[in-house]
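No value in this document is a laboratory result; all are computed from the given coordinates. Please read all numbers here as calculations on a predicted model, not as lab measurements. Cβ atoms are built from the backbone, for glycine too; each structure is taken alone.
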Structure I
Amino acid sequence: MQQNFISCPRDLTKVKSKVVFNLTRRQIIGFSVAALLGVPSFFLIKAHADVNTAVMSMIVIMMPVFFFTMYEKNGRPLEVYLGHFIQAVFIRPKKRPYKTDNYYAAVTRLSKVRKEIDRIVRTSAKKK
């Protein structure tokens, strides 16, 4: 008797629902945007240049959209990585010194503050 096993992923958050033609919604939108950019550009360029130039130009115009649509690493799309890169390189400060709050220093500061409060309370009590 032969046993058939079906592989099932352990982490179901990585499973993406397919909509049409085994493509996700993101892929359908990306391919549609690429077609909306590439096809008109092909016909516009073909009117002024030969077909090979028009085809290569269409490919160059559509490739970034395909890359944004298909590239995914660790469950994050390319625009998330670009956002992290922009924040790390341009937005956040270059030097971020490591600062800690030492527990002993915090206790020492607290005891100094309490002594100061006690001194103020004693001097105000003597004045009355």
Structure II
Amino acid sequence: MKGVFRGRGLVDGLGSGKALISKSPISFLEGVNPEQGKIIDRHHELFGSSIDKKVLIFPYSIGSSVGAYVLYRLKKNDKAPSAIINLRSDSITVSGCAIAKIPLVDMVEGLSLIRKGDFLMVNGSNGSVIIY
């Protein structure tokens, strides 16, 4: 184990997987394919990346509130992230994670120490993030 960090737990549950990190916000409605679990926004830094079973780290979401339903569809299609970490969560991400039961944490101390591909365990119940 490399470290344990604390944040604000927003949606209960445990999720683990490799970190996929974006410095840019994500629009779930226009930027993510819910059948494939991939970023389809050609202008996004993660274009073409799969978010399936990853711990998706991004600042916040943008766009329509229908983006919450895209998170739900990702889960129903078994293509959802295993957990999400935000710099500061917004209503789209929180509501989407709540209906899809995707663990969500934000405001994590030491977030900048996490690197793409690090294996993480996210606990949305207590806000902890463990780097292995």
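Brief remarks follow.
- Test item: distance in nm of label points 7 Å out along Cα→Cβ at positions 79 and 95 calculated as 2.3, pick one of I, II: II
- Largest in relative contact order in percent (Cα under 8 Å, 6 or more apart) among the labelled structures I, II is structure II.
- Per distance in nm of label points 7 Å out along Cα→Cβ at positions 31 and 103, the highest-valued of structures I, II: I
- For helix-only ellipticity at 222 nm (-39500 (n - 2.57) for each DSSP H run of 4 or more, over all residues; to 500) computed as -20500, the structure of I, II it came from: I
- Look at distance in nm of label points 7 Å out along Cα→Cβ at positions 47 and 63 for each of I, II: the largest one is in I.
- For Rg and Dmax of the Cα atoms in Å computed as 12.9, 38, the structure of I, II it came from: II
- Origin of the derived value 8.3 (distance in nm of label points 7 Å out along Cα→Cβ at positions 55 and 111; candidates I, II): I
- Of the structures I, II, the one that 0.60 was derived from, the read-out being FRET efficiency 1/(1 + (r/R0)^6) of positions 7 and 87 (r between Cβ atoms, R0 = 41 Å, to 0.05): I
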